[in-house]
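Participant: Given below, in the form of structure tokens, are the structures.
All of the numbers you see were taken from the coordinates with simple rules; none came from a lab. Source: prediction; values computed, not measured. Cβ atoms are built from the backbone, for glycine too; each structure is taken alone.
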Structure P
Amino acid sequence: GLMAVSGIGGGVDADKSEEVQLVPGACLVVPLVTGDIAIEVIGTVTEVAGDMVYGFGHSFLGYGPIDLPMATGQVHTVVSRLNRSFKFASAIEIVGALTTDEATAVCGRIGAKARMFPLTIRIDRYNDPEQRVYNCRVADNRLLTPLVLRFAVAGAALCLGSLPPDHMIEYKVTIGIEDAESITFENVSTAVGLSELIMESVGSVAILLNNPYKKVDIQSIDFDVRIKPKNVVSHIWSLDLSDSTVKAEQYLANEHIFAMA
């Protein structure tokens, strides 16, 4: 299985990137998100034959044909633990694409290009004096893309800590689709953390990528998120109807009063 751990960000010297190649025993990285936010899967190269690279020694997703970016990488340190040790590593340069994922190994081709799309996350947060903008690229995969989107949005929104008990989130999400109109929706949630934002946005992406009728290619995703330290919950205080009985297709007037928390 996979184990998610906090990693290391930052670039690598140009000289270093030219030195590192995919050779047996080297670090093999699958960058799922690149740019201002990095989410990567780290493994090991088993063998290189021409422009074909074999690695991991086990499956990743395990369902055969895949299309994910393949990169060189650098291991910064090994964290030793009694139950399970792990490596701190990061990608250096995308050099190809993984094309096959079987039970015994993953296989990729140097020079191939996996499909990725741009992701922009803008966060306006009450305790941050300036807007933070994260520009990234995300691998296109029907299973992994919704998962890493969840991590990326949550990481950006909670960069300066958890939300206070009283909070509201205003958000606007735009999903660009190839050969179709963009999907845009806006909403406000209060006192429920990031759950509504993530369910509505990431859920929509998952539905699009798993559309049973036609393949949908996402061109871009933009998040605009504003977080404020107050609740905007309202309750229905009273509701008066113009008539106690109603017939089919008849309109009924009502007067209602809302109380803001």
Structure Q
Amino acid sequence: MTESAGSAEPKHPIGSVDNAIRLLLLLRDRPSIRVSEASEELGVAQSTAHRLLAMFEHYGLVQKNAQAKSYAPGPTLLTLGLSVVRHDLRAQLRPIIRSLVELADETCSMLALEGVDTIFLDAVECDRPVRTTSRVGLVRPANCTSGGKALLAELSTEEILRRYPREEIPGVTEFSIRSRTALLAELAHIREIGYAVGNRENEPDIWAIARVVHAPDGTGVCALSLSCPVQRHTPEKEAELAALLAGAVARAEALSR
């Protein structure tokens, strides 16, 4: 019988394994960590903490920010976490997403935020001959997707400044937001109207709209977006899809109450 998390401490712990697991738990609770912080938290020499982080970096568990002299969760750690999150969210929200697609007759995607990127976790395509296709597994800059911008709008200005330390930010198309100043203004507008729009910012021929699904404590868990070829967008359609998304988000949030 295996022991669950939080069970009694093993009688004969392996020091190096214990430190590695404790370091992983530290990364779970904070966006990044310095060698000195890891050393202090683990109660080991800085050289030991550095070796642990270097090994984590080798396997993609962390990625080094040379400028900040810190380590943040890496792609391998992200993949491990998303495999759990994705399964759980898909199982819970898939019926709601399918219903939303039937009502809107447009493709719906579910996205999560990781740092300054968004990950497409799930999607249900509509039946129209000309439609947005699934982007499951795709990673895009958060400032370039409607779902990413909706999730960024949940963060404080201080957190946005931390994640985007420079004025210039990367884009994908000629319509992408490429400055921190413009992004801050866009996020303020999203907070006012309650949803985000992506107008050819991720793909030059796609328009999208998104709202955030919240946990009971108010934390943004993921975003649901509806997307269509840009030529199908009208102000009337935007209002209709915004209302349909609001209903779907309300049903999704009710599941966890």
Structure R
Amino acid sequence: AGHSNLQGTTSVTVDAGVASFTDLSFKATGTYTLTFTSSLGGFTVASSSLAVGSGPVRHIRVAANYQPAASGTARAGSPLPVQPRVELLDLGVGTASGAEGTLVQVRVGSHPPGWTYEKKNALYGTVAAIADSTGVARFTDLTLSVVGNYSLAFSIPGGPSVESDHFMVTTGPVATMSYIQQPGDAVDGTLLTVQPVVKLMDLGGNNAKGSPWLHIALRSGGGTLSGCDKAFAPEDSGVVTFSGCVITGGASGDRTLVVQTVEQGNVLTGTI
């Protein structure tokens, strides 16, 4: 008889009065009886009850609701919004016996064009997980630092492997700022000899996306800064170039300039 958990060849031809089934199996654990029906005369007979337990690990799969792509897009340098979970399965695609305690490892599967040996460490976090009593290995802090399209490959050492669905990693918000050019010395009322140039990056070290605005101001040392209150980065360049900066007034000596993102409050200082 047909059943959603019964698989194999469920119809055979009688030979010398004997019907031999050769490849029946069950997809799930439980207690079952098999009912056999003859197409000639409609005779039926049921087997004794049989208990089906789980088998050893033969397959692994990424749980449907825990694919890295489940949330759409990840941000470079930030943990994946949906951390993957890997299920350890037997031949019947049920939870495998002895799955608890099994090590599951992860690495980058497919990657963006231009991938290099140096970039292979773009995946970081805890790249191995131990299956729990339910046969599930749960990853918690996987992060990708390089922008692009990826899949993740999961494997049991010496055993089965599986690749996740593809997902996109995009540039994250501004997380760090650094000077490409520190502000240079100046004479009172004249342009700074070196105008400040600032690099904006996300947590993964990628150029900040969009055209962020920066404010620049005089923090200490006296006088007035004019000519360069704010500037923005050309689209997706991550570089902000100030021009026209002049300091007027105050005694001779060091001045400290402070640069701050308009939206996010990141602060960078420099002394001239």
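Participant: Work out the source of -4000 here, i.e. which of P, Q, R gives that when helix-only ellipticity at 222 nm (-39500 (n - 2.57) for each DSSP H run of 4 or more, over all residues; to 500) is computed.
Facilitator: P
Participant: Work out distance in nm of label points 7 Å out along Cα→Cβ at positions 141 and 165 for each of structures P, Q, R, then name the structure with the largest result.
Facilitator: P
Participant: Which of the displayed structures (P, Q, R) returns the greatest value of distance in nm of label points 7 Å out along Cα→Cβ at positions 109 and 181 on calculation?
Facilitator: Looking at the calculated values, the largest one is R.
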